[in-house]
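Engineer: The data blocks that follow each hold one structure.
Values quoted throughout were computed directly from the atomic coordinates according to the rules given, and no laboratory measurement underlies them. None of these values were measured; they are calculated from a predicted model. Cβ atoms are built from the backbone, for glycine too; each structure is taken alone.
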Structure I
Amino acid sequence: MKTFRKGGIHPAADKLTADAPITDVTPTSLIRLMLSQSIGAPAKCIVKPGDTVAPGQMIAEAAGFVSAPVHSPVAGTVKRIESVRNPKGLWQESVVIEIDSDASQQPPSQPRTAKEMNDLSPADIIKEVGEAGIVGLGGATFPTRVKLSVPDGKKADFILLNGAECEPFLTCDDALMRESPEEILKGTLLLMKATSAPKAIVGIEENKPQAIKAMRSAASAYPEISIVVLRKKYPQGSEKQLIEALTGRKVPPGALPIDVGAIVDNVATAFAVWEAIALRRPLTHRIVTVTGPSLTNGGNFRAPFGIPFSDLIEVAGGLPEDTGKVISGGPMMGQAAADLSAPTTKGTGGILILPESMSERKEAGPCIRCANCVSACPMGLEPYLLMLQAQNSLWADTKEHSAMACLECGCCSYICPAHRPLLDYIKLAKTHIRRDKL
């Protein structure tokens, strides 16, 4: 069974919603659509208060090459343009839409014929992926149009699809692979056509037997697509680690996946590409896992962007009395949600509600020089040293010791017996390196 070689950890999977079906969630009164929902420049608003919008209508256009438009998931009226706190607590400009309860909220669907699909050129696919606002749905939210635009002199040997979903608790990708394997694979074929990649490989961790079975069954019709079972190991789904596990190729420091002939996308991204091209449907919804040990109705919910965290938590049974922390994302790479009225975005793959007993941060002790953090780091860094340098504001030294190569996976903090906040200090170092342009 394949995996990456260096580092990694084995946290409890805690896939409490692994068997939960995908359930559609309808917003009630207002949605708040952030203009910044991807890496790169925020989208430029093209609507104003008083405008009526339809499901799938573009409300903000891309503002540069690395940018992605935003579309309304609902029919309604633009009430105002205002700053709203995102899940991280940062204020960002958003479009507030009041939902028209009398109008159809059905997403647009204009299916292409088989001939129309065959006639699409790679440039057509890339253009429409960009216009549909598709970004990486594994968490990074990098505009997919940019990733598919292979630079001159480079060649894509593989499309690698990430179905590992190694983050504990989250099951949104698992649910999608179980329920829509055919659509995912058809989206993969479109990614291959867009990049002229001759082969695709889908990597799925071994703890998803139903998804593996469904994807293998669907892939039997597509000899150019392989389904590979990966060993359960975190962070198996990280881009560079997935490339190594599936192809044996290693991405050198400072290089990109395309430099070794690979383009990596998430299974949900492939599904979104299929919807955008085959149905002419822009990206307006995504599956969000709402989970936690004390939740009464946790599950995998297909939710429109802009719906408040609090609404999804209510659908999942409401906030438990013993709640200690609500996390946007999973326990390893997620962040504590600063405001439960914050809207979901394209990057919201999960909402994790932890009881107080699992939320308390243990007091950090002195480093005991065990080197567990070094052994666990999948990038071969020395987290203990980077933390020491950051504590002393030695930002140039942190850069010299490759702080910018950190994946922010959290393996070091997880494994530290002294409970030292290693990742927090490495993130601080990266912020200073960027800010000071070291």
Structure II
Amino acid sequence: MTFLLKRQIFNSILTPKSLCRFFSKHCRGFAPQNISGYESPNVYKELPEHFNFASDVLDKWSQMEKNGERASSIPALWWVGDQGNEVRWGFEELGFLSRKAANVLSDACGLKKGDRVIVMLPRIPELWLITVGCMRTGIIYIPATIMLTANDIFYRLQASKAKCIITNDTLAPAVDSIVSKCEFLKTRLIVSEGSRDGWLDFKKLFKDAHDDHDTIKTKSQEPMTIYFTSGTTGYPKMVEHSHSSFGIGMTSTGRLWLDLNPSDVLWGLSDPGWVKFAYSCFFSTWIQGACIFTRHMLQFEATTVLDCLSRFPVTSFCGTPTTYRMMAQHDLTRYKFKSLKRCLSGGEPLSTEVMERWKKETGMDIYEGYGQSETVLICSLHKGMKIKPGSMGKATPPYDVQVIDENANVLPPGKEGDIAIRIKPTRPFCLFSHYVVREL
């Protein structure tokens, strides 16, 4: 990708201290509230030998909740359904329920550490439980968008050699239409109000599952998740991330770009199959101990979003330029966002016109961020930065990001080139592990 930059904005001036020491010495190390601990580029040289997001982050927030160090009145997950029904789980309840989900995966489904599972669900509460359950069991989860066709599903099942697929009754028929050709698939798990022939019933199994589960010990750089990305030529590639690349590497995203603390409520609109969901609707938010809010919508509805931002105490909202553009077509002055204090955008460049209208009618800036499936957040407009149209802000620690020419020479301000991340002499740990090669 090529960008025309008006000024040199990719100088990584701050980088977090080694989190492994922070994790072991300080209860709040997994959710720092300021940037005073930042030093020089690529100081992440020591990762803990073992790391698991469920036990090392979520369970610690659960303990803080029990100890009264985090307000239990603010949920960890807040889900609102179509009919106004709500699910509100604190970190303690999230831990309890995700252990039951882990037992469904390991006992009923017969899955074990290292097995691959495709998770193809909309934004429903079970999605978060199953994802955390995969982490607790060491299962490699593969998010998939609910927009996939039967052929898309078949390709992903064959390429990944997934032993299990988890979806709902809307998408189950597409899976059934190609299941006879899937040589590696052993188990189908459905999240539905009813049962289906050939499928295990998650809700029934979950109800009967016990909650006693010890999170499996996982090494920091063992695989945790695989994303299919179409950002390169040919068929979608499999991008593998480790437990630490997302579980620790998203700290800067939550701290600098999202600017969250445990009293915040963040609403992100990304489809669970895209990596932006991991950025804003999972790791970064929970690292900071904040609440993930979601309003169930199979399709984006501008008026529904605007009404919810007015009705619910959402403090941070993360959308895409398309969603902001659709909302800006309405009279925004009619809505009063009493709690909203930070707006964010990613996925594509945001037009100056939309940014200016949003600012004029709501009084709030939109902070852009840029990343890829292979990375965590590469650069963003951090808190306190002056908004400049066309600028993506500064490099996000621990990346050293520069604009280079075709010979990898760093270009001066005002020159067009390619965005590059420095990987020598130290490769940033929060880059993906590798592309998983499909064995034919």
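Engineer: Given a value of 15.8 for mean count of other Cβ atoms within 10 Å over residues 189-196, point me to the structure among I, II it was derived from.
Structural biologist: This value belongs to structure II.
Engineer: Looking at mean count of other Cβ atoms within 10 Å over residues 301-308, point out which structure of I, II has the largest value.
Structural biologist: I
Engineer: Taking FRET efficiency 1/(1 + (r/R0)^6) of positions 261 and 325 (r between Cβ atoms, R0 = 30 Å, to 0.05) for each of I, II, which is largest?
Structural biologist: Sorting by FRET efficiency 1/(1 + (r/R0)^6) of positions 261 and 325 (r between Cβ atoms, R0 = 30 Å, to 0.05) in descending order puts II first.
Engineer: Tell me which structure, out of I, II, gives 12.0 once mean count of other Cβ atoms within 10 Å over residues 101-108 is calculated.
Structural biologist: Label of the originating structure: I.
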